[in-house]
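The data blocks that follow each hold one structure.
Bear in mind that the values in this text are calculations on the coordinates, not laboratory data. What you are looking at is a predicted structure, and each value in this text was computed from that prediction instead of being measured. Cβ atoms are built from the backbone, for glycine too; each structure is taken alone.
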Structure P
C-alpha cells in the first residue's frame, strides 16, 4: 500500500477534518491540535498526517510535500494554486463579505475607498468588478479593527455567524462568495498515486453521504 501524506489545517477546520478521517476509518486515534508532534503516522491506513497552519496547507500540497490537504474554498479562490480540488467536504461553512460601520456604502466618494483585508486578491477582483477604485490594506490580525480606528473605510473578511462583526458594530454590506472546506491534491500525486487516492476519496464520500 502506497503511503499518502495529508496536510491537516490547524484552526477552525481542524476538528471536523479529524472527525471525518476517524469516521472513514483512515485514522485510528484522534489527533490533538496542540500536540508538539507535528507528524502523526497511521500505520493501518499508511497515511502520515502533517499538522500545519491553515494558510500553509496549499504550499505543502503545491510543493508535493503533502499529497493531499484540507483547505477552505476562500483560500483556493484567493491563492488560485495549481492543484486539483477533488471533493467538497461540506464543513467549515463561511462567507466572504464586505462590511463597515453602520451607514457605510460602496458608493465612491471624492477619495479612494480604503479596504482592510486578509484576502487581497479576492478584494481587488471584487472592487474591480464593481468599477470602484479601492486602496487595499493587507492585515494579518483582526481586520475588524480597521474601520474602528480609521485605518480603513471597509473590510473584506470571512464570517460564519456574523457575531464578531456585530460585537464590533460592523454590518455586512455585500456578500462576495460562500465557502466550505475542500480536499485538494498535488497534480503529480494524482497521476502517480491515483488508485490509492481514489480509495481514500471513496471512503470519505461514503461518510459524507451518511451525514446528508
Structure Q
C-alpha cells in the first residue's frame, strides 16, 4: 500500500497523508499480526521499537514546518531513491544498530507522510515475505497507534481526515479479501523486482504531479 498505492493516491488527493493512510495501514497491519505474527524475530522487533520515539518526534516536527506540496514532493523523491537503491542491488547488512534505525525511520515516514513501507523494506530486505509481513505488522501497528495520537495532539488529524479514512475503507477491505488469493503469487523471487519497479513509477508520478 505505502510503496505503490500511496504515491498514486497522493498525486490525486494530498490530504490522505498522513492521517488517513495511517488509519488504513493500521487495519492492514493488524491483519499481518494475526496472519503472520508467528514469524516475527522478537529480538529484532524489540530493537526496532527503541527507535520509535525519535522517529515520531522528528516526523511531527517536519509535518509542522513543511507545506503539503513540498511534503508530497519529498515523499516522491524518497520513494524513488529508496526503491532505486534496492533495484540496483543495495543490500545493507542487518545489525542491532540498523534495526533500531529502521524503527526510527519507519516512524518518521509514517508520521510525516503516512508511508512506513520504504524504510521497512530496506531495513528488513533479507526476510522472506511471510516474515516481512509479520515484522511489518508488529512494528507498524505500534508506530501507527503512537503516530495517530501524536497527529491528533498536534492538530494534524481531525474530522476531514476521519471522512477520508471512511471513504477508503471499502476499497481496503476488498483488497484484503482479494489478497487471500493473490498472496501466493507474490511469495516468489521475481515479485520483489516487480513491486519495487511499480513503487519507483508511483514515486516518479508523484514528483511529476507536484512540478
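If you rank structures P, Q by volume of the Cα convex hull per residue in Å³, for residues 47-118 alone, which sits at the top with the largest value?
Comparing P, Q by volume of the Cα convex hull per residue in Å³, for residues 47-118 alone, the maximum is at P.
Looking at structures P, Q, which one was mean count of other Cβ atoms within 10 Å over residues 135-142 calculated from, given that it came out as 23.8?
This value belongs to structure Q.
Figure out for me which of the structures P, Q the number -27000 belongs to, where helix-only ellipticity at 222 nm (-39500 (n - 2.57) for each DSSP H run of 4 or more, over all residues; to 500) was derived from the coordinates. Spell out each step's value before the answer.
Working: P: -8500; Q: -27000.
Answer for the origin of the read-out: Q.
Of the structures labelled P, Q, which one yields 41 when relative contact order in percent (Cα under 8 Å, 6 or more apart) is computed from its coordinates?
It must be structure Q, since only it matches.
Work out the source of 20, 52, 21, 6, 1 here, i.e. which of P, Q gives that when P(r) over Cα pairs in 10 Å bins from 0, in percent, for residues 87-158 alone is computed.
The correct label is P.
Have a look at P, Q and say which one yields 37 for percent of Cα pairs over 24 Å apart, as calculated.
Working through the options, I get structure Q.
Quick one: FRET efficiency 1/(1 + (r/R0)^6) of positions 71 and 95 (r between Cβ atoms, R0 = 25 Å, to 0.05) came out at 0.90 when computed from one of P, Q, so which one is it?
Of the structures listed, the value fits P.
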